[in-house]
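The structures considered in this document are given below.
Just so it is clear, none of the values below were taken in a lab; they were calculated from the coordinates. Since this is a predicted model, take the numbers as computed values, not measurements. Cβ atoms are built from the backbone, for glycine too; each structure is taken alone.
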Structure I
């Protein structure tokens, strides 16, 4: 999976409406960004403000999305960082299942 496919999956997951009503940005460094906007039910690659920003490199994100890496352990090991509202990041669990496909 690449960023374009992830963005398409996120947009599809958000299009039907979601229980997630916040804005979260994934910052994958040089691989790009993904902004999931639960307020407007959209997802794109913009660098707009978010309630929380999750910084993680692309390879580690792919491991987390596939279930090969536990997100809590990634956070504790410093592989995943959260800036902003930590509770927003905690609400992502059900959405992540949709993104993993």
Structure II
């Protein structure tokens, strides 16, 4: 696993490709079933520090890569989903009330 830390001013970032391991067990994770398999995770984790305390945290996880590792082709599923949509055009409002 690889981890890189970057800090500037009140911000700190940690990332790696991959930088975490997760075993899909117990109740699963974020809707994924407990497959008992380990996946490698790629993520970006950002913190904003104020007065010596973490005040904000943002985490981005490459979910598409996790799905790929467990054999789920998200884009193929989207193609199939779109085939099931009703044909014809969809009329959308411009959002401005008349």
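Among the shown structures I, II, from which was the value 217 of volume of the Cα convex hull per residue in Å³ calculated?
For volume of the Cα convex hull per residue in Å³, the value 217 is produced by structure II.
Comparing distance in nm of label points 7 Å out along Cα→Cβ at positions 12 and 84 across I, II, which is largest?
Biggest value here belongs to II.
Assign the value 28, calculated as relative contact order in percent (Cα under 8 Å, 6 or more apart), to the correct structure from I, II.
I
One of I, II was used to calculate helix-only ellipticity at 222 nm (-39500 (n - 2.57) for each DSSP H run of 4 or more, over all residues; to 500), giving -5000; which?
Going label by label, the one that fits is II.
For the read-out distance in nm of label points 7 Å out along Cα→Cβ at positions 20 and 52, a value of 1.0 was computed from one structure; give its label from I, II.
I
When distance in nm of label points 7 Å out along Cα→Cβ at positions 4 and 36 is calculated for each of the structures I, II, which structure yields the highest value?
Of structures I, II, the maximum of distance in nm of label points 7 Å out along Cα→Cβ at positions 4 and 36 occurs in II.
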